[in-house]
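Here, each number is a calculation from the coordinates, and none is a lab measurement. Keep in mind the model is a prediction, meaning the values are calculated, not measured.
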Structure 1
Amino acid sequence: MTAARQVWLKAWLICGALDALWASVLTLLRGAPLAELWLFVASGPLGDRAIGWGLPGVLAGLAVHFALMAAMVAAGLWLARRTMLGQVATWKAGTLYGLALYYVMYGLVLPQRFGIPFPDPDRLRVALGLFPHIFLLGLPMFYLFRNQQTVP
């Protein structure tokens, strides 16, 4: 396995697990069942019917989550290797990439699919959405990319 594939795999599994854990904890803290979270995730690309699928829907939601993570990590690795983002300080690159991921998810995907307003008027929800994109996705990704010396 090439070094780039190894770092991609590591970043995909770590960031995917961290983000899934974050979303799961927030779901439990608001008193909702975990199944609700993963059924909602599945309903994004698979339609509203997925909400009634039970365990297969939960598994589909996890698959959707990790598929999205695979794309996010692949795009981040490409940016780290092929653009100036790989040349700036890791904390800057990770923060910028995390902000970009947040904007894509909360500014484009969720409003288009679910009609969720952007920007969200609730500052706490904004912070709870920004945190994982920066601290659990962008920063760990770019730290791993830099640490694995996949960036020239």
Structure 2
Amino acid sequence: MCMKELDVTTSSTQDVSGRLFLAVGRLSRSLRQAGTPGPGHGAISALATLVSYGQLRLGDLAAKEGVAAATMSRIVAALVEAGYVRRESDPLDRRAWLATATEEGERMVSGVRSTRVQELGRRIDRLPEELRCSLVDALPALEALISDED
């Protein structure tokens, strides 16, 4: 049972959903702004996906990121120009392109993650103990919401 004894009705579920959506979005945006200067969020996200999955076709990368192929093409072009991604022709289909994170791209992702995780840690440390405990208790539920996506 929730600490505040929420009545699990449609309206309370919608209220929790709405509040959680806004809180997660605002926290994410705030942490992105606290991050290191450099590529924008979409580019960092695409770069992080390449670091995680390795070499990907541009279409597959666009699908994983939930953006149009043309948008991903522009993002990858900017990352190539910055030296964070290497792009090469797909040997199985010369019409397609493969993108791979460079070592510099991997360092960028690592640095951004480190900066943002450290900032989040500082914010968590400033919370009262009761709220820190509530956050720790909520982690399994938040992780389950993410795993439902996959």
Structure 3
Amino acid sequence: MHPTERVDLTNLCMIVDGKRVLVEERKNRSWPGVTFPGGHVEYREPFTDAVIREVREETGLTISSPRLCGIKDWDNGETRYMVLLYRADRFSGEIRDSEEGRVFWTELDTLTDLPLAEGMRELLRVFQEEDLSEFFYDRTGGGWEIVLK
């Protein structure tokens, strides 16, 4: 066992406005579909600053006081990928699309009716359920299995 490993850090943020959430219809071919805005944490950047920056770049909104509510992680044999999951209900600004995709508000109750990005349906549980804090892709059985903890 190695005490260190290569890690790629990213984030996603569920922005809540009453019963609505802000979503992004991603153009990225590696993970297309409707999801929450987010992106990479830059070298030596605090995690909270990274999610605030990514949300602003992708949506035009400036969030404040985002709260860490969980993590999504997996590895491909060489790199461990970690997605820090945040919730925010304080924001300012006007939404706008970005090169990442179309941004729009949708009712949380009907979110699962949209063409969600892979795994997003299960990931929503980590954002919403207080007894869950991790979405883990386990590949010990040969395929990818989603494990919620």
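Hey, Rg/Rh (Cα atoms, Kirkwood Rh), for residues 17-96 alone derived from one of 1, 2, 3 reads 1.12; which structure? Only one of 1, 2, 3 returns 1.12 for Rg/Rh (Cα atoms, Kirkwood Rh), for residues 17-96 alone, namely 1.
Tell me which structure, out of 1, 2, 3, gives 27 once relative contact order in percent (Cα under 8 Å, 6 or more apart) is calculated. Source structure: 3.
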